[in-house]
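Read through the structures below before going on.
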Structure I
Amino acid sequence: MGKRTSLDRRGFLKGSTGAGLLICSSQVAFGYKANEKLNVACIGVGGQGVSNTRGVSGENIVAVCDVDEKRAAQMLKQYSGTKRYTDFRLMLSEMDKEIDAVVVCTPDHTHAVAAVGAMKQGKHVYCEKPLTRTVHEARMMRLTAAKHKVVTQMGNQGSASEGVRRATEWGAAGTVGPVENAYLWVSDGSATMTRPKDTPAVPKNLDWDLWLGPASERPYHPSYLPFIWRGWRHFGSGSLGDMGCHTGNFLFRCLNLGELWEPGGSREAKRIRIEGEATGVHAEGYPASTRVHFHIPARGDLPAVKLTVSSGEKMRPSADLLHGKQPGSFGSLLIGTKGSIYSSNPWNTSSEILSKDKGSIKEPPKTLPRGVGHHREWIEACKGKGETFSSFAIGGPLTELIQLTNIAGIVGEPFHYDTLTGEIPDHAGASALLHRSYRKGWTL
């Protein structure tokens, strides 16, 4: 597709907000055609980036960006006429008027810089989970998306599944009664990370400086990539960050935790007390196992709830809470007065109701739209059709919760989190972990 004016093309495409505003009348006003394709740029095209690029391949892939030249070259073979970059900052600058939407699939530590930069230019963004490396960055992603009225989607792909949507309907309808205890757990903690002392040569196909991005400088080592970066606190978010936004998806929605981040009400009513414990805490990575209790205040008609989030086999809930079922490696569990909602699937793609008297459980009607596919849903919302189920308005607070779990495990002492201000007022060590430093040229 050739270049179009800002008013003619992106002016329309920006009209569907993160809240999913339907603007069918604007389609006529801007001369929009239902079969018109978005111009999409993909940042990070290895690993999960391959799948995400494939997920939007029905649109125009106008640029790919990857710090690994081999991976970028492999992707270019599939998309003729696509431009290649190693620095997404340069790509966003040079192709500002040619790009409508951006897919971000880099390591966690560069998510925010890439996505915030794109959103400030008015581009719609799909970003992998966890949304960001820090609590502060997650908050900035949510606020930036709202300010610039762009369509967003976090990459917890189970959101499009029947398991997530049906469980969400059960929770909204109060199917299992009031919930005062909930559990979220992931398989493992993290291995002990020791910073390597040797300095092997950087592979010729890799731009190590650009891979570091906003992170402080350190020599290249294969102990950092690929994938292993997830366990390093400098770059990733540990096992909880890797899977928490998947496994905790329907739980966050059923408990209506997003209410705590909405304006209004007293600060006390929005403040969460957090108590954490962990084993194998070390400076470079994440604990070997973690268990954190969130004491969450009442939300509207919902009672206060104690949410326990954990990693590691010994930190999982007992089988008696699961009506005799042995807890799997992953799980989300809501315990109500009439029964429980449970998913043992890491992505919540399947869920069930546990009850001693299932005959007394009344199935509520289906009220949510069924998914057309996580990527397709985002694409259609960018064009004004429907809304995304995992926008940054939800993905941001969910990521904050997961990253607060990491902080609580690391400090091992209780503190309070103010959801309205994004501050920890009573623990300096925990407060320091809400933020990170950025290298020059890589700020938000």
Structure II
Amino acid sequence: MKLPSKLSTVAEWLQWLETLHSKKIDMSLGRLKAVIKMLPICSEHTTITVGGTNGKGSCIALLESIYLHAGFRVGVYTSPHLWHFNERIRFNGSNISDADLVDMFVAIDNARTDITLSYFEYATLAALVYFSSLKPDVVLLEVGLGGRLDAVNAVDADVSLIASVAIDHEEWLGKTREEIGYEKAGIMRVNKPGIVAERDCPKSVINYAQKVGALMKRVGHHYDCIPGEVTWNYEGANGVMEELPIPNFGGNEQLTNAAGCVAVVEASQSQLPVSHDALVMGLKNAQIKARSESRKINGVIWVFDVAHNPAAAEALSNFLENHPIKGKTIAILAVMADKDLKGILEPMLSKVDEWIFTHTGDERCATTESMQDVLPHNVSSTSFMNINMACEWARNQTSEGDRVLVYGSFYLVGPAMTAVGLYSSSS
């Protein structure tokens, strides 16, 4: 699609990008690789690609923190965002500026000639061009969808990490864990370490690694984590690392994510040497928003989580189980229409007293009626088309000792955090 006119702001560019490939995701890498050859993209750094159904963002946050504490120059590409598109592209902990982002989009548009690109492909290329201009030591790439045919897989990973394999995006990846595992495994490369942090590893992942000659290391086989009360131990190729800090976000699943990240660090030690102190500080200080994030507002506990598939909802349910309260729990939910609504709701039914269904404003969002239809008839619920109104209603219905759970789509959780005054949408 030809650019309609000169675009000068990020908002204008994003509005245009959102019109591209809107009807169908083009699951191929040929166009992207052709454009990469036309752009000043270098590979003189270590590339770590992180895939998986859940846990990708957490692993990226942990690795970013570890390598920053080790003194490396770190580029990070992740998705989606909570508030601003710029969150997707970071260098040394800072988001890309609007001016630099526009420059990246202009460079891509000039280079692509008549080759069509999707929204996500533009974003991926913007990150790659931006990082190349800054000469990083390591670039962390988060897979957007699947792995084998995802845009980030146009770049060869020096180390890959698969955080988990669960059912999601069935339309594109398949309806079974074996089919989905095959797609996730596509980020592995010949003679390169491929870390798998999924304990129940599908055979398709193992078979793919063997087929391409990747150096696969699986949790529970080649490395492991041993949980303690306030710390945990890592068992790996070089022995045991004791009393490592537990990540300060999320639930118990974060130990497996953290162990996978330590395995990545171990596998990359010759290219990116990390001291024990840097590893400890990195694990201790890693931050990521909306992963079972609990905040107290006027005596009410608000929990924010971007769980939007059954496996993530199950993990969130376990978190709530391990953090009981005396009062009631109200849940605010919005997810995309292609999600497994029943699978996202059911793990939470015994933890939630009242439900609020709302809408993100995106045409892909599930209707409030479709979410209410999944609830048992004896469960109390209401609905609001406006996220701010949903949060205000929850505030009015709760008092000290109660809890409000906001979960589902990124495009619900970010605006909800803004609505209750935790983060400014302009910051």
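What to note about this one:
- Cα Rg over 2.2 N^0.38 Å, for residues 285-404 alone derived as 1.27 - corresponding label from I, II: I
- For helix-only ellipticity at 222 nm (-39500 (n - 2.57) for each DSSP H run of 4 or more, over all residues; to 500) computed as -10500, the structure of I, II it came from: II
- Across the set I, II, mean count of other Cβ atoms within 10 Å over residues 101-108 reaches its highest value in structure I.
- Structure (I, II) behind the derived value 18.7 of Kirkwood radius over Cα pairs in Å, for residues 45-236 alone: I
- Ranked by mean projected area of the Cα convex hull in nm², structures I, II are led by I, which has the greatest value.
- Of the structures I, II, the one that 0.45 was derived from, the read-out being FRET efficiency 1/(1 + (r/R0)^6) of positions 85 and 189 (r between Cβ atoms, R0 = 35 Å, to 0.05): I
- Read-out mean count of other Cβ atoms within 10 Å over residues 181-188, computed value 22.5, structure in I, II: I
- Test item: relative contact order in percent (Cα under 8 Å, 6 or more apart) calculated as 23, pick one of I, II: I
Read-outs throughout are calculated quantities, based only on the coordinates presented, and are distinct from any laboratory measurement. Computed from a predicted structure; not experimentally measured. Cβ atoms are built from the backbone, for glycine too; each structure is taken alone.
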